[in-house]
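A short reminder: the numbers here are calculations on the coordinates, not readings from a lab. The shown structure was predicted, so the numbers you read here are calculated from the model rather than taken from an experiment. Cβ atoms are built from the backbone, for glycine too; each structure is taken alone.
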Structure 1
Amino acid sequence: MESIRVDAGQLISFCTEALSQTGLSADDAKVTAEIIVECDMREVASHGVVALPHYIRQMQEGGIDVKAEPTIEREGPAYALVNANAGVGHLSGYKATKLAVKKAKEAGIGVVAVKNSNHYGAGASYALMCAREGMIGEAFSNAPPTMSVTGGRGRNIGNNPYAMAAPAGRHDPVVLDMAMSVVAAGKIVNYATAGQPIPEGWMLTKDGLHTTNPDDFMAGGALLPFGGYKGYGLAMFVEILAGVLSGAGLTDEMISWRLKPDVPTLTGHFIQAINIEAFMPLDEFKARMDRLIDKMHNAPKAPGCERIYVPGELENNAFKRAQEEGVILAKGTFDGLVKMAVDLGIDFPFEGQA
């Protein structure tokens, strides 16, 4: 079988137990598990439980300090600079977002920059935390170089994801979560596995030449930014906010969490919460958001289009479906969790479902 649906609550409990085996506290393990599984529930599988064995390996080998507590190095009414002390990236993002929301409730806006963190999964998780508090949320993170810059050769900058979420009334929050490359590296790896050429315009060879051979990526090739110089420009500003301003590692100073699990990645984040109530009553904002979403839904449709979606709507629908029907896991991901359970000496609750 290609995929399987499993109960979301059981999956969170299993991931919590697995994370607890590393020495992470029960509460921290549960928060981390919920953030990771949320990605799969939203069908953003690239940032979900497929990565859990890699995170646990990092914890076991010392790249992530499971006992780390973030420290606030600078602080004011509306801002803070936090040192994550090489802790779990998801916890760093979660605690930074909670702090940003707290400051926004008091000051109208809350901005938290984080340094010395690790991979924090999908930025949408933290932007949505803000939206659920009646705020507009933004979450940036830098990443090790995998992307070329306009006119460049080789891997010069990370694909530096950016996420934003805003609440609505009748409708679910609008959520944008995107990296700055045309496609994710994982897609190119999938083409390589299948022995198929990739479309033109996805990547360059290590020598800066366009290629349709996916194997060129593993040989040092680089992803291309979407929209050419526009994607490059956005990646630069994510690097400025999440990397330069926070004091985190910059581009090639960062470490790959997959390739060197024994070394902290020096990742930086930038979280911003905007308190809508500082600008207008929340109910009024939500009503205006509903009007905007309705305008998009009711826009004239191109030939062959049956429905227009707003950003994040497909993922929101998937999340509801996962709550009712279970979380979709690819067979390879399922098998990886089985192996991880054996390695950790814990029970796998879905044995016999594959």
Structure 2
Amino acid sequence: MSVARRFFSLEGLSAGFCVGLLLVLAVVEWWAECWLPFAMLLFAPPIVYVLPFCILTPAMLWRKRWWHIALHVTCIAVVMFGFMTYRHHGKKSDSPKGITVITHNIGQGDREAFAEYFPGEEPDIVLLQDAARRRELFAKRFPNHRIKALDQFLILTPHTILRGDLVDSVRWRGRTVVARFELMVNGREVAVYSVHMPTPRPSLSRILSPRVWLEIVGIADASTEGFASYRKWLDARMALSKSLADALEREKLPYLVGGDFNMPDHGRMYRLFSQKMTDAFAAAGNGWGMTFPGTKDSRAGRVLGPWLRIDYLFAGRGWKPVDCRTADDVRSQHRAVFARFEPAPE
């Protein structure tokens, strides 16, 4: 059989797809935002990567090509347990020196899920996003907590809140997307950042339009969200993330960061943060830790369950994560995230 005929045979297509899949995963993991098609692929359900196996695997079974079957199983395992960053960690620390933090975007769903899905936990800090005008509601619900609201951000804590400010250097289309709070926790002054980066949903919802595909293949530009093209929109999102990373780099106090980053845990944008801070779930979580989309008002979420991890708790200088969990919540668009941190050498 000629080389060309072997390449276009079922066996050739099977081997070629497996090699191509691994290359695509590597690009999405490290350089996704460099090319628009891969940047869009960041937000796709992982099942998209393995759909061709629905045809290739039965064909290889029929032909009894066992090494191809083994290759398919290996690729699926890489997607499920490697690319999707499955984690398994052992016994958690219960040191009295640690503090616990919950973050939750409550804008679409159950506003009190963060208080219900971590039974037995009494968090030191609760960071809520998309919580504008909810201060009085939570003041009644948690009378023993101190509360401070800044724009859409709200913090609840039994500890002393020294100050709170919006971070003016990190803005998206004129609106601040980060709040910084200073707390006195167990005799230690701590900075805590609450983040709500802009959602990509308006742009992603038009991904199937012909104009967008013309830009994806490099023929024409497609305007979106006030930007002349998807490329400019993506560059603006990268610049915003860089501004936040720079602001965190300038922090002098021991600090923690939590919130809705609206970025998957792959690509250059994610690595701006994961290389400078410790992702609590990656370091101390169990399972897949997916937080979006929930089943609330989401047909895809009801069918596939959450497939993105876009809500995070990060340990900055002075802290290390020792536990991290995601709420098993079916009533919210975003699932709350819980983490325990212990002091670490600075």
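Check the numbers for FRET efficiency 1/(1 + (r/R0)^6) of positions 87 and 199 (r between Cβ atoms, R0 = 25 Å, to 0.05) across 1, 2 and tell me which is largest. Please report the intermediate quantities before stating the final value.
On the way: 1: 0.05; 2: 0.45.
Result for FRET efficiency 1/(1 + (r/R0)^6) of positions 87 and 199 (r between Cβ atoms, R0 = 25 Å, to 0.05) over 1, 2: largest is 2.
Starting from the value -12000: which structure in 1, 2 was helix-only ellipticity at 222 nm (-39500 (n - 2.57) for each DSSP H run of 4 or more, over all residues; to 500) calculated from? All intermediate terms of the calculation are to be shown ahead of the outcome.
Details: 1: -12000; 2: -9500.
It must be structure 1, since only it matches.
When FRET efficiency 1/(1 + (r/R0)^6) of positions 103 and 151 (r between Cβ atoms, R0 = 30 Å, to 0.05) is calculated for each of structures 1, 2, structure 2 gives the greatest result.
One of 1, 2 was used to calculate mean count of other Cβ atoms within 10 Å over residues 167-174, giving 18.5; which? Considering all the candidates, the number was obtained from 1. Assign the value 15.6, calculated as mean count of other Cβ atoms within 10 Å over residues 15-22, to the correct structure from 1, 2. The read-out comes from structure 2.
Highest-scoring entry among 1, 2, by volume of the Cα convex hull per residue in Å³, for residues 279-326 alone, is 1.
With volume of the Cα convex hull per residue in Å³ derived from the coordinates and found to be 158, which of 1, 2 does the value describe?
On the way: 1: 149; 2: 158.
Answer for the origin of the read-out: 2.
When relative contact order in percent (Cα under 8 Å, 6 or more apart) is computed for each of 1, 2, the one that comes out at 19 is 2.
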